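Each structure below is given as structure tokens.
Every read-out reported here was derived from the displayed coordinates using simple, explicitly stated rules and does not represent laboratory data. What you see is a predicted model; the values in this text were computed from it and never measured. Cβ atoms are built from the backbone, for glycine too; each structure is taken alone.
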Structure I
Amino acid sequence: MITFNQKLLKNIKEKKSFVIVGLDPNLDKMPIKNIFDFNKKIIDSTYDLVIGYKPQLAFYESYGFEGLKALENTIQYIKDLPEKKIIIGDCKRSDIDSTSEAYAKAMFEFWDFDSITVVPFFGTDGIEPFISRPEKGVFIICKSSNKSGGQIQDFFSEKENMYLYEKIAKLSNDLNNNNNVGLVMGATYPDQLSIIRKSAPDLPFLIPGIGHQKGDLNKVLKSAITTKPIILINSSRGIIYASDDKNDFDLKAREKVLGINEQINNIYSF
């Protein structure tokens, strides 16, 4: 059986792209007011350019059962594409072991995501139920892209002589027995990204913060890639809301992805 991390590396090399499009529907920003139709047009205009898609569950849950139905239809639509795409369920789940088992069943069996995001607060008990399926990936939040993340993640332990985000990376490394563990590393913190890459050379990085949060793509690529090109560059609002015109928002989204891919190819050679 091919593991998730093996599949990810293979897809990146074949597509020659790192881009993941975040599907975060917001009716106040969408130029058309049907979530699935909006997602479908974004997907149709970008699927030949990207590695996959990352629906953030909060945006679907906030619209109740209609939002969840739109998520179900979106997942199925992506799975039916002529090219196989990785679908990351951005759910940031975790809890005690029995609850994490239920979350894992929901995310991997009901929703059938290829990968998900989890928080490390509960330690190994809260993570292990998610990583028991080698073909399914788990991206553990290590250093988030938001400004206040450092209030917790930058806690320094004098006893262990490391920051909390370094501890999370070490724990994640130790848990990667099935070759399906990765880290969420914000593009807005390239110095920390470089530190963690040195300590976790084989873990894939899911990197949000390019685009709307103005992460520096050049710094990210130079910090995150060493021996293997195992990174995913996620952009959500910067792509899907590139235009508020119902007649061209999908075309503008495609232009944004083409622009990101061009920037990547100017910096990194596959």
Structure II
Amino acid sequence: MAGRLQDKVVLVTGGGRGFGAAIVEAVAKEGADVAVHYNSSAAGAEEVAKNVRALGRRAMTTQGNIANWSDVKRVVDDVYREFGRIDVLINNVGDVASGQMSWRDITEESIDHILAVDVKGTMLMTHECGLRMVEAKSGVVVNIGSHVVINGSPRAPQYAAAKYGIIGLTKSYAAALGPYVRVNTLGPGFIETERTMNREDWKSGRRQAYIDRTLLKHVPKPEEIVGSVLFLASEDSNHITGEFLVVNGGYGMVGA
């Protein structure tokens, strides 16, 4: 039985570990061939690509710093050279300033890094893929944002600002690339990746505090959230663009 992304070519940034790795596996199971982007986790990316091939789909890895425009162009060129097209771009890469516990600890370096990776990187990848998708008159972009835009972050305001920026990019490129290309953002809450579970604040009470404020009383694992990514990446959402879909179990629920 054909999958929702049967024979599509999907580029997943940051696909070598964590949520990105779960996304790669999910799109491969839906019939896609996958380009696994990484910056520093080469071994993880190769292992994820190996798993894709074990599912009977084609896979490649490609390295680059998405905050660098020349790297982004090279990554996109690599994928086109291997597969001839990109049908779906999933902008998963994003930093969360996980080592910062208070706004008082903010540094200029942290501000520059978060904005460069989360905003500039997402914009450059969307821009370069979007140019070619418009030429092909077909394509989908899924940005991975965060529910932090609902309540903000007194711990890391630069992170909240970056995720707000992604919503602005989503709406802008949805308008610029339509009617041929759809662009949406997924806004998950906390996901129990290895990185999250290793955070000191997560181990010392923040996990339980988050559960207490979440209507579904649960912190999902990556594989529990990927279905929402597949929804936005596939024809299941073929009349949705420029939107922000919150997936956080009801944490900080807001009215219409």
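Look at mean count of other Cβ atoms within 10 Å over residues 155-162 for each of I, II: the largest one is in II.
With Cα Rg over 2.2 N^0.38 Å, for residues 147-186 alone coming out at 1.29, pick the structure among I, II it was computed from. Matching structure: I.
Identify which of structures I, II gives the largest calculated value of mean count of other Cβ atoms within 10 Å over residues 27-34.
Largest calculated value belongs to II.
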